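Participant: Right after this note come the structures.
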Structure I
Amino acid sequence: MKIPIKNHKKYYNFLSELALFKGVNKEDLNILLRAIQIRQYYRGEMVTFNSKEHANCYFVYDGLFKISKIDEKGSEVVIRIVHKRDAILPMYFSQHYDVCAEFVKKTTLLYFNKCIIDEFSSKNHQFMLNIVNFLAEDLQSLMLNVESLQLKTAKEKVGQYLVRSKVDNTFKLSCSNSLIASYLGMRPESFSRALVELKQEGVVLKNKSITLEKGDELCQYCDKVTASNCASFKSKECLHN
């Protein structure tokens, strides 16, 4: 459902805090806001995105959804779990296959047409640099996920996923265990067994909240890319020191 824009200021404040707009001056950002569009989706709603109709740059103002596709065997493959403040660029949409967005929570998306973003990029050097950094980090994350799916045990996959909540200091999961299991390419029962193994190491997940007996139990599952966002990165206590 497309909704009217009533308060540009709150959207300016939101976008100005995102990494993609870091360093972009207020005047330029206000000009971009003139082309902003807003759409709202409800829990359980499903939308098929294709490269022709949805060549937009999306920002999650609020909510949660998953992006998935169907593989050759007819099984769902969860490509990404998209959280508040995340960005989705047209690179996620291919002319060769459609992807589906299923909304786990009521979600509000801010978006700009690709041609608007292309024009803004050509005129704003800082924004272009931010896009390059964003794509580089996204590629690193994708490579880590591929490595995890192919080489790591179920316990290591779950530990690597949980460690992100420690790095961002939330210690809380934003979605169900079954959705996380799908994203990690495992069955829900395998996810549950991995949690039992982690509990024996002092990592306890209850009602989506994570508690650690000592505080550093998840560090062994942390990679350098994830760790770079941790306040303790390369400190005396950090395993990557």
Structure II
Amino acid sequence: MPRAGSPLYRDQGVVLRTIKLGEADRIVTFVTQGRGKVRAVAKGVRKTKSRFGGRLEPMTHVSLLLYEGRGDLDVVTQAETLDHFRPVREDLDRVAKATSLLEAVDQVVQEREPNPRVYQMLVGALRALAAGDSPLIVAAFFWKLLSLEGAHPVLDVCASCGGDGPFEAFDLGEGGALCRDCRRGVPVSPEALSIMRLILGGGLAAVLTLPAGSATHEVEHLATHALEQHLERRLRSLHVLDRS
């Protein structure tokens, strides 16, 4: 057990990405429960007899013991797998969805800034993806992530004039749904708005049972567009989910 004031610390995290370092090491980026995004060196992880084995691959949920470095890199001294999400890894479509979740979190969470809610959301989304391939897992995650980031969309009145609708467009820059007179951004259907209200209003369990269809595809595309607009960059992994 690390002592108080010790440079050793324990945490739980999900591996977001890895890059090679030297001949045998890797730099692993985690989103952790207690410290936000952490980058750490895993020494010897690329060797055949590495004690870490496949525990430090992207998407893996791990319990960690780390040594706090003096710079921006810590050192992994112990890693135990909590969940490998094997059903996701065995399905290319689900791998693509999981990758987009990891990339979105990597862009949102800051290094050394605790964000336990995003960590919990990511673990929950990966568990849901392992349990079943709902067409709205990624979109729901993106909308909830935007809400946590302070970009919760207005969906019950026109985000521009405050009118009661009917709504014909959606623009995150304007704040959400827009009526006929204020419309700009992208078109939106009443069915898609209803799904978005469920996602952000506590009805996620019902949303994840919906079959794929025009409205679910619309919500997916709106979520992608809104998140990229918020981040002011394109998420590289999202093109593999594009059904247009």
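Bear in mind these aren't lab numbers, they're just calculated from the coordinates by the rules spelled out. Model, not experiment: these values are computed from the prediction. Cβ atoms are built from the backbone, for glycine too; each structure is taken alone.
Participant: I, II: which one has mean count of other Cβ atoms within 10 Å over residues 30-37, as calculated, at 21.5?
Facilitator: Numbers: I: 14.5; II: 21.5.
Structure II accounts for this read-out.
Participant: To continue, here is another question. If P(r) over Cα pairs in 10 Å bins from 0, in percent computes to 7, 28, 33, 23, 9, 0, which of I, II did it come from?
Facilitator: Numbers: I: 7, 28, 33, 23, 9, 0; II: 7, 30, 31, 19, 10, 3, 0.
Derived from I, not from the others.
Participant: Further question on the same structure: To which of I, II does the computed value 1.4 (distance in nm of label points 7 Å out along Cα→Cβ at positions 190 and 222) belong?
Facilitator: On the way: I: 2.7; II: 1.4.
It traces back to II.
Participant: Quick check: 3.3 is what I get for distance in nm of label points 7 Å out along Cα→Cβ at positions 22 and 158, calculated from one of I, II. Which structure matches? It would help to have the intermediate numbers written out before the result.
Facilitator: Working: I: 3.3; II: 6.3.
This figure was derived from I.
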